[in-house]
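Structures given as structure tokens follow.
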Structure P
């Protein structure tokens with residue numbers, strides 16, 4: 001029996017202040033298999049982004065356990081979590097988060113700086129990632145010289161430059177028109193199909209969710225399917 005790439009076991013996330021307690025997730029159990037492409041849907045405030053932050057090791061659960069590739073990571077040190085994020089997980093967000101003063105190529109190289117890769121190795125990997133998303137001709141441009149769809153392609157190239165096992169995409173088509181959104185989805189589908197990247201996408205768009213193998217629905221912090 002195969003080990004899930006991502007497993008959440010009875011996960012709860014509670015945010016507390018002096019006056020109020022907010023339950024963002026409650027009793028979430030979820031397995032995502034290696035090479036699967038899954039979408040997460042639900043109304044605003046239902047816990048989708050919180051769920052993704054936990055899967056991406058950007059936050060820790062209040063209760064329950066999270067495993068990556070069969071290894072529990074819930075109690076891992078900050079240093080170990082940072083290494084796992086850098087080596088195993090790529091992130092794509094609705095806002096592109098590109099650094100405006102850096103060229104496209106330099107933006108894509110950023111994750112490799114934390115691996116202490118040499119300059120020639122970083123350049124070669126970044127150029128390959130840009131070719132993968134069809135932007136080799138734009139590598140010396142700056143983000144302000146690109147369309148929204150092109151900027152999102154750069155963000156995807158940056159996310160995959162380190163060849164992560166898992167790619168997490170939070171509303172990757174949310175700031176794009178339908179045509180550009182379809183282009184981004186085609187890239188994500190191709191990464192999943194050809195390179196077997198495990199891909200989890202939060203989306204409000206049922207048309208894009210239909211292109212994934214499975215849709216997980218959330219409501220009021222709970223999984224409802």
Structure Q
């Protein structure tokens with residue numbers, strides 16, 4: 001193991017995101033939480049109050065600091081929190097030991113989010129919240145707990161749709177599709193400095209570090225080159 005490279009990996013990654021975009025993200029996230037709290041306070045409360053889930057703060061980071069990330073898309077947001085809430089609630093009902101219930105709830109939430117293609121990291125926090133606050137939630141029916149989760153996630157989704165499409169350089173949601181395989185044409189390979197320059201020209205959030213993006217591009221380029229050379233040998 002290269003000790004120098006290992007220690008260097010702990011250093012902060014370079015961030016080519018402009019300062020104005022960082023300010024937008026922070027302001028958007030703060031405004032979203034303020035509006036969420038205000039709406040929850042004034043909605044009809046019925047027998048039990050509509051609570052704000054702490055995991056919504058983590059969702060705000062993804063929705064407003066990395067809105068183009070696959071983890072931030074609508075199905076990931078709503079589906080991730082909903083399925084995680086179900087996992088947490090079931091663990092509360094059937095596993096009396098809190099530590100075991102917490103660990104199984106988080107693990108189950110991750111697995112189910114993967115299977116249902118709605119991986120949203122804050123969802124695991126929702127599952128954990130239900131287990132750790134089981135004494136508070138146990139007096140409520142499962143319908144009311146579900147309503148709290150859906151209302152929280154639904155309002156955050158509406159705010160993400162509104163705020164991200166108002167701010168310049170952003171588009172939300174983002175559709176991810178499998179593109180057709182392009183024809184391989186030999187070309188000049190961009191260097192890391194070229195990629196860094198390109199990132200500075202984009203007035204939006206790219207949810208990947210410069211180092212990771214360079215590694216992804218290099219790996220893809222090498223694979224494409226190997227495929228091109230293999231095809232040439234068959235001619």
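Work out which structure the value 140 belongs to, where volume of the Cα convex hull per residue in Å³ was derived from one of P, Q.
P
Suppose you compute helix-only ellipticity at 222 nm (-39500 (n - 2.57) for each DSSP H run of 4 or more, over all residues; to 500) for every structure in P, Q: which one lands on -21500?
Attributed to the structure labelled Q.
Tell me which of P, Q gives 3.1 when you compute distance in nm of label points 7 Å out along Cα→Cβ at positions 67 and 147.
Q
For which of P, Q does Rg and Dmax of the Cα atoms in Å, for residues 3-114 alone, calculated from the coordinates, equal 15.8, 47?
Computed on structure P.
If you rank structures P, Q by mean count of other Cβ atoms within 10 Å over residues 75-82, which sits at the top with the largest value?
By mean count of other Cβ atoms within 10 Å over residues 75-82, the leading structure of P, Q is Q.
With relative contact order in percent (Cα under 8 Å, 6 or more apart) computed per structure, which member of P, Q shows the largest figure?
Once relative contact order in percent (Cα under 8 Å, 6 or more apart) is worked out for each structure, P has the highest.
Computing mean count of other Cβ atoms within 10 Å over residues 123-130 gives 27.0 for which of P, Q?
Derived from Q, not from the others.
Laboratory data are not the source of any read-out in this text; all were calculated from the coordinates shown. Just so we're clear, the structure is a prediction, and the values are computed from it rather than from any experiment. Cβ atoms are built from the backbone, for glycine too; each structure is taken alone.
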